[in-house]
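Presented below are the structures under discussion, each in the form of C-alpha cells.
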Structure P
Amino acid sequence: MKILYQSNSFSTVKVNHGDELLVNSSLISTDFEAVGQMVTDLKSFRIKKARWDIYRSPDGSMNGGKELPELAGVEAYFSAGGFLRRVVGDEAGGLPRELLAECVKGLIQAETFVFIDRGYPSAKAYEDYWDEIYLNACRYYSNLERIARRWFDYVGYCHRERNLFNRFLCCRVCGLDNGHLTASGSFSDSFHELGVCVDLNDGGTVVDCTGNFLRAPDQVCFENREHVLKLIGKKIARMEKKEIGELVGGPHGCNHLVDIVHGIGKAVAVSLGMNREI
C-alpha cells in the first residue's frame, strides 16, 4: 500500500481585541497550501477585513493573494454566499471562495458562545431561533419531537474567552498493489466527530464503505450512519457537492457527512490522476 494523497483543512474562530472576531480557514494538502481570513465585528458579524492567500499550488499556477475591501460591511452569516460569489467568484479555481465560505460556516457555529452579544436574551431564545430557521434542514432539526437533548444540554454552558470554535477535516487516499484505492476522511469540530472509509476499484467506483459518528448533539444524528452505504456503486470523484447532498444530506441527512464525502471525493479525483502517472 502506498499513500497517494492527503488533505487537511482547519478553521478557527477567535476573539480579537475584545469586540472583534478573527476567523481563519486553512488548507494544507499534497498540492496546495492556502488560507482565507476574516475580521468581523463580534456583535453584528459584519466583515471589517477579508483576504485570501495561496502559497503553494500545482506549478505555482494559482499562487497569490488579495485583500477584499468589497466585502466590508457584509454580514458573515447565511446570506453571505451571494456576496462571495459576486466578489470572489471562481478566481484561482474557486479555492479562495471556498475558504472564505468555511470562515462564514465557522462564525455561524461559534455564535453558540456569543449568543448574548448577538442579542439573544437567553439560551432558550437562541435555541428557539434555530428551531425556526433550521427546521427540516438536517436530521436533528427534522426530528425535534424525538430528540432527547436540546442544543445547550449537549454543549453545556462553558465560557470561552479567546478560542470559540475549531474544525478539522482530514482526507487520505492510498493505492493498493492491485490498482484499487482505499480512502478515508475524518471530521471533527467543537460539536461533532465522524469518520468515513471507502474502498474503490481501479475505475474509481466505491465497492465497500463504512462510517460512523463519535460525537453529535443527539442519538438521532447517529442514525445518519445508514446513509454511508448509499455510496456503494458511486463514482464519488465525479459527484458534485449538490449531488452528494441529495444522497447523504438534506432533511434526513447530515451536512457534515456531506462535507466529509465531498472531501474524500476531491482527494480521490486527484489520486486517480496521480495513480495513472505512477
Structure Q
Amino acid sequence: MTNLSQKNLINLANESIEKKDLTQAEEYLEEALNLAYNEKIAKSLIKVYLSDNKEGQAYDLVKEEPDLFSDLEIFTLYLETLVKNKFYIEFLQLKMLLDNPKLKEVSPETPEKQIEIMRAFKKRKVIKQQDYQSLFKLDLNNFINFSKSILLDPSQSFALRLAICEDLVKLRINEDIPIIVLNKMTDFNPSLTQLLAKNTVYQEIISSIGDRLSKNPSMLPIVLSETNLLLGTIYPKIEEFVDEPDSFSKDLVNFVLDRNGGEHQEILTKIYQNISH
C-alpha cells in the first residue's frame, strides 16, 4: 500500500513521463521507493530506466525482487533487462533453470566488444560486481575459455573463482574444467557439481556448526562467515578435503576461535595461507 507522500511522488513522476523528462521521473520514483518498498513503484521505475537506456540500473533493481518468476510482469521486465544488457550467459542459465526453450532470445555482444570486455577484465586489479557482470555479455565459448584462464590463475581471489565455478555449474557445462585448488592442479565437471549452498558436505558442516554454537549464538555470524570463506576456497573440491563433516566442523570452530584445528590443523592452516596469498 502506498502512503500519501508516495502517491504525490508517483503523480509527479507520471507528469514528468508525459513531459518526456525521464530523469526527473526517475528521481521522483527513486524517492518514493526509498520511503518504503512498493512493488508497483519498483515496476514503474524499472520501466523508466529501460526507456532511458539505463539498463544496468534496471537490472540491479529487478534483481532485488525476492521472486522473479511468479509475477509475469516482473519476469517480463527481468527478461527485458537481460536483452538490453546483452547478458547472454545469464539468459542461458535461465533457460537451464526453467527448461523453457521458448524464452525471448538474448544476444551476446559483438565479437569485437567481447574481446574488449575480456582485455579490460584482465587489467582490473580490483574486480567489482559490474566488472564481473560484463562477462555475461560473452558468448558461451568465450565465457568457458575465459573462465578456464581465471581458474588456472592462483593469484585470483577465492570470491571470483567461486563465482566462476558456480556460473559454470548453472550452465551445466558437461566437460572437465581444469582448476587449481590449494596449489594443486585438478578438475571438475560442472554438470555433476552442486552449487556451494546445495553441497551436501557444506550443508552438514553448517548444520553442525549451528548445533555447536547454539549456546553461544553471538559467535555464530563470525564463525559462519569464516566457514564460507574456508569452504569457498576449496570449492568445488570440498569432498576431497573434508572426509568427516562433523569432526571437521568441530575443529573448524576451534580453529576460527583460537586457531586450534585439532586433527584438521594442517589443512585449515593451508587454506588460510592460501587465502592470504
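Could you figure out which one of P, Q the value 4.0 for distance in nm of label points 7 Å out along Cα→Cβ at positions 12 and 180 was computed from?
Only structure P yields this read-out.
Could you figure out which one of P, Q the value 10 for relative contact order in percent (Cα under 8 Å, 6 or more apart) was computed from?
Computed on structure Q.
Could you tell me which structure in P, Q was used to calculate distance in nm of label points 7 Å out along Cα→Cβ at positions 252 and 268 as 1.1?
Only one of P, Q returns 1.1 for distance in nm of label points 7 Å out along Cα→Cβ at positions 252 and 268, namely Q.
Tell me which of P, Q gives -19500 when you compute helix-only ellipticity at 222 nm (-39500 (n - 2.57) for each DSSP H run of 4 or more, over all residues; to 500).
Checking each candidate, the match is Q.
Hey, P(r) over Cα pairs in 10 Å bins from 0, in percent derived from one of P, Q reads 6, 23, 26, 24, 16, 5, 1; which structure?
Only one of P, Q returns 6, 23, 26, 24, 16, 5, 1 for P(r) over Cα pairs in 10 Å bins from 0, in percent, namely Q.
For distance in nm of label points 7 Å out along Cα→Cβ at positions 28 and 52, which structure out of P, Q has the highest calculated value?
Going through P, Q one by one, distance in nm of label points 7 Å out along Cα→Cβ at positions 28 and 52 is largest in P.
We did not get these values from a lab; they are worked out from the coordinates using the rules stated. Just so we're clear, the structure is a prediction, and the values are computed from it rather than from any experiment. Cβ atoms are built from the backbone, for glycine too; each structure is taken alone.
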